[in-house]
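**Q** Okay, got some structures for you below.
Taken together, the values in this text are just the output of simple stated rules run on the coordinates, not laboratory data. Note that the coordinates shown come from a computational prediction; the quantities given were computed from them, not determined experimentally. Cβ atoms are built from the backbone, for glycine too; each structure is taken alone.
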Structure 1
Amino acid sequence: MNPPLGLEEAQARLLALAPQLPAETIATHAALGRVLAGDLLAQRTQPPADLSAMDGYALGQGKGPWRLVGESRAGAPYRDVLAPGECARISTGAMVPPGGDRVLLQEDAVDSGGSIAASEMPPPGRHIRARGFDFHAGDLLLGKGSRITAARLALALAGGHASLVVTRQVRVAVMDSGDELRADPGDCLPHQIPASNAAMIAAMLAPLGCEVTRIGPVPDTREALARALAQADGADIIITSGGASVGDHDLVKPALADWGAETAFWRVAIKPGKPLLVATRGRQVILGLPGNPVSSFVTAFLFALPLVRAAQGDPDPLPGAEMLVAGEDFPAIGPRREFLRAVREGGAVRLAGSQDSSALSALAAADCLIDRPARAPALAAGEAVQAYMLRNG
């Protein structure tokens, strides 16, 4: 049996298998969370003209006082040219009339019945948002692989795009397996537990905008697993939870072989999450996660989410780590790299509770994973630790 892979090697081998999905055009308003399939160039200039940044008076040339000759409002500009010694009332966002070279703040203006003087003279260009200071037509707004956030959605609209070309949504099937699992959490005998992993993984995937289908819970028989896999036939990515280890009733590997899938690799040298399985069937990628809920969560965070991001065309699919300070002493680490569930308190972190791979209460309390290298010595409070923020947790 081959030794378990290191984390980075396993991630690289998995991401190399990511499905290549086609592009589609959708309305920009519906694109939140989607990933651009190509570069996005501005179709218009923003702002399209010199605009006032404040309420006040657009001033023509001269040192004042200025004769008030009109008003420029947002959406209703003053179109005549301001001659020297003339000014126009102006509101925030309104076009600066031709001939205006600065805006006098309303609170700095002295109005003497149509004659405007300045208590404090603004310099040329003050309080004017120059045409194109944000972007010009033809500028690159967002690069290929950019995920559409709320701000990027607004940028695309401001750039003149009513629709966007994005990668087709990833179709993910998530499956719970195990004789002990019950679909109804309120109807469990002492030898049964509620099926929660598929729902948890689906929730982790939700911010990525996937099409997620949940299957199961599936009993521990090859026949039941075969029927469940048949339901996932149209999925790009299949994520199973449970049944991927070496027990007599861990039947995911043989069921996948029966279905025509080929194992790419099995087992990763991390804790929790060692019995990770990756297989392929044509263009489909199958990710077999451990059944213990914490192991399932950690491996979904480190493998399933990056795989989906890569399939969407995200150029940086892996989670990013931060350096934090240990808020307490951390124990020495064994032969596998460990991901400890932890809670931030200011800039420091402490363990969230039990590190057992079945302890959901500690996982639910955690907001980060502490990444501890294999065979690392004990760590004293105040020392630096590497952590992954659980923004999808």
Structure 2
Amino acid sequence: MIGMTTSAPAPADTTATHRSLADAHARLAAYDEAIIRTQIAVAQIAAPTGEEQERGAWIARRFRDCGLAHIHTDDAGNVIGRRHGVEDRPPVVVCAHLDTVFPRGTDLSIRRDRERLVGPGINDNGRGLAVMLALAAELDGVRLRSRHPVEFVATTGEEGAGDLRGAKHYFGGRGRNAHAAIALDGAGDERIINRALGSRRFRISYSGPGGHSWAAYGAPNAVHAAAAAATRLASIHLPSIPRTTLSVGRIGGGLSVNSIPASAWLEVDLRSTSSTQLDDLETAIRRSALVAVEAENARRAFGTRPLAVEIEIIGSRPCGETPADHQLVRAAVEATQLAGRTPDLALASTDANAAISAGIPAIAIGAGGRGGDAHTHTEWFDNLHGTTGVARALTILMSVAQLAS
């Protein structure tokens, strides 16, 4: 756990807030088809990780249509807009990530398959972005107001190698004093992600002289070193409690079948719920990489140049937890029950990781409906009971931001 105690003041009466929001819930339900149109529209704007500008500009225009204040794009490419509260308090943050795993040039057409919408990014995170916009429009500061200001943030770099770039930048700077954060990510109306799965990713690179497979035989072989490192990594003992995983996800190198490779590399994904395990296993990964290069160099012919090794961290996502008895989680649990669903406290890696590591209470939730096949070209979304998830999100938000009369 990082930055928060296990006890917290009692939440505002979530049941009373939920009942007071009846008219707002009805308006959002009536707006359901428009939310779906928004979801389709945003999913069809290319936004590979690191290239979110076009989608970000589209979101900024929609923020302006919602009447948000102080709309701007920060140095990390996050698009930010604020709805003022009736009091000068730290803001509650609602965020949804802009980026997708799909490279530029991917066919982003969305098709209907009976009750489903099918296409890249329709769920992750077209749904989160569309519902964030719906909440921003409904919380208009006139018919629906909150005591805390609410900051709406479309973040960059949430996926893969993006390494939570946008969320880390925001919560490490402008958002460092936020009252709480709610990340909207994909579909669903039961899961409440209050535990942040930590990860570290490494690229291990070997380089040496190389040469002809016959004439230069005896020169150290970079691929042999990379393969030996992968073998050692696969043999590292991993605890089941706390759950920890390690895998070599990619490996490559060499010039041709009849050449001694001058270079080779492998990429390693390490995940755990424990920062201590991440630290300990990083040490083991580095040791394995060094032992592999030392063994290969020990076999090289006299007078040949040795291999060198470089170990680079290419991703680091912090772990942590917003305790189950914190007012944010308690409000989310009660709102889920009020929506007729069974709360499921869960563990995942989302933008909430960055907030939790900065000491800010945070959760990630789905934005209604059902989805599947994420990160594939057959990704799908089914709007079954989609309005329930939207209503749940509004109840959680207004319980934490505190509904103002």
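**Q** For which of the structures 1, 2 does the calculation of mean count of other Cβ atoms within 10 Å over residues 93-100 return 21.2?
**A** 1
**Q** If we compute percent of Cα pairs over 27 Å apart, for residues 29-220 alone for structures 1, 2, which one ends up with the highest value?
**A** Going through 1, 2 one by one, percent of Cα pairs over 27 Å apart, for residues 29-220 alone peaks for structure 1.
**Q** A value of 62 was computed for percent of Cα pairs over 27 Å apart; which of 1, 2 is the source structure?
**A** 1
**Q** Here distance in nm of label points 7 Å out along Cα→Cβ at positions 253 and 325 was calculated and came to 5.2; which of the structures 1, 2 was it taken from?
**A** Structure 2 accounts for this read-out.
**Q** To test your reading of the models, identify which of 1, 2 gives -4500 for helix-only ellipticity at 222 nm (-39500 (n - 2.57) for each DSSP H run of 4 or more, over all residues; to 500) when calculated.
**A** 1
**Q** When distance in nm of label points 7 Å out along Cα→Cβ at positions 21 and 341 is computed for each of 1, 2, which one produces 1.2?
**A** Label of the originating structure: 2.
**Q** Could you tell me which structure in 1, 2 was used to calculate relative contact order in percent (Cα under 8 Å, 6 or more apart) as 26?
**A** Value 26 for relative contact order in percent (Cα under 8 Å, 6 or more apart) corresponds to 2 out of 1, 2.
**Q** Taking distance in nm of label points 7 Å out along Cα→Cβ at positions 125 and 157 from the coordinates of each of 1, 2, which one would give 1.4?
**A** The correct label is 2.
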